[in-house]
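A.B. asks: Each in structure tokens, the structures are laid out below.
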Structure P
Amino acid sequence: MAVAAIKAYDFPPADSMDKFHGAQLLYIGWEDHLMFCAPFAFAFPPTMRFGDVVDGVLPGSFGYHPDFARIDWTKAEWFKSGKPFAPDFDKSLADNGLGHKDVIRFRTPGLTGIEGSCS
């Protein structure tokens, strides 16, 4: 059933970038691994290297899944807002075109959860 607002919402968002003290929100999800039912939200400085996110942050978030240790990051497929995305691991988040509240997901070919269950 469609819902129509009675009037337009006209107010500043409560989660605008200025409220994060120089950081920006980035949502990261892992395709075919429903143990993580939704992307995680992280607050990172826009100057942070993409490779530092992958090497230094993702292991603490996704690392307890048995597939994580087997990821070949050179074969990972990345998506930004559902479209293919080719991040440069040596460039910053901003230089990779990632802004406040962007959503990225990665797919790991050959790894589809515990015994192929997508979990």
Structure Q
Amino acid sequence: MSHHDNHSVKYMDEVKRLGAEDPVVIFTKSSCCICHTIETLIRGFGANPTIYDLDQIQNGKEMESALKQLGRKPSVPSVFIGTELVGGSNEVMSLNVRGKLKQMLIEANAIWV
């Protein structure tokens, strides 16, 4: 196991830790238009997502690599609800269309009915 592998594991753990700290966490970039759309959609339910802008935060590049290793391509938006990485814009839109997004937000205590 090289130093590099340990390094990436560290950031995967960090991403998961940050993702689990708040009911809704979105990793975004300032240049990402769809990120803003997803954020607006989630706020529309009354949730107040925690936003980590990978352009702005320390170790943002490493976090982006970690998100890619967790299977996120493109890396942003990456949306955590509860402690779960639900995915990106397609997954969130799909959950919304199927009427499941609100339920997930309720179960994560992101919103109260």
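Every read-out reported here was derived from the displayed coordinates using simple, explicitly stated rules and does not represent laboratory data. Owing to the predicted nature of the structure, the values given are computational and were not obtained by experimental measurement. Cβ atoms are built from the backbone, for glycine too; each structure is taken alone.
A.B. asks: Where does the value 0.65 come from, among P, Q, when FRET efficiency 1/(1 + (r/R0)^6) of positions 10 and 34 (r between Cβ atoms, R0 = 41 Å, to 0.05) is the thing being computed?
C.D. replies: Only one of P, Q returns 0.65 for FRET efficiency 1/(1 + (r/R0)^6) of positions 10 and 34 (r between Cβ atoms, R0 = 41 Å, to 0.05), namely P.
A.B. asks: Here distance in nm of label points 7 Å out along Cα→Cβ at positions 66 and 90 has been calculated and equals 3.7, so which of P, Q was it run on?
C.D. replies: Derived from P, not from the others.
A.B. asks: Now for a different question. Given a value of -1000 for helix-only ellipticity at 222 nm (-39500 (n - 2.57) for each DSSP H run of 4 or more, over all residues; to 500), point me to the structure among P, Q it was derived from.
C.D. replies: The structure behind it is P.
A.B. asks: Of structures P, Q, which gives 48, 27, 22 when Cα extents along the principal axes in Å is computed from the coordinates? The partial results should precede the final answer.
C.D. replies: Numbers: P: 49, 41, 24; Q: 48, 27, 22.
Matching structure: Q.
A.B. asks: Moving to a separate point now. Identify which of structures P, Q gives the largest calculated value of distance in nm of label points 7 Å out along Cα→Cβ at positions 42 and 58.
C.D. replies: Q
A.B. asks: Work out which structure the value 35 belongs to, where relative contact order in percent (Cα under 8 Å, 6 or more apart) was derived from one of P, Q.
C.D. replies: Traced to structure P.
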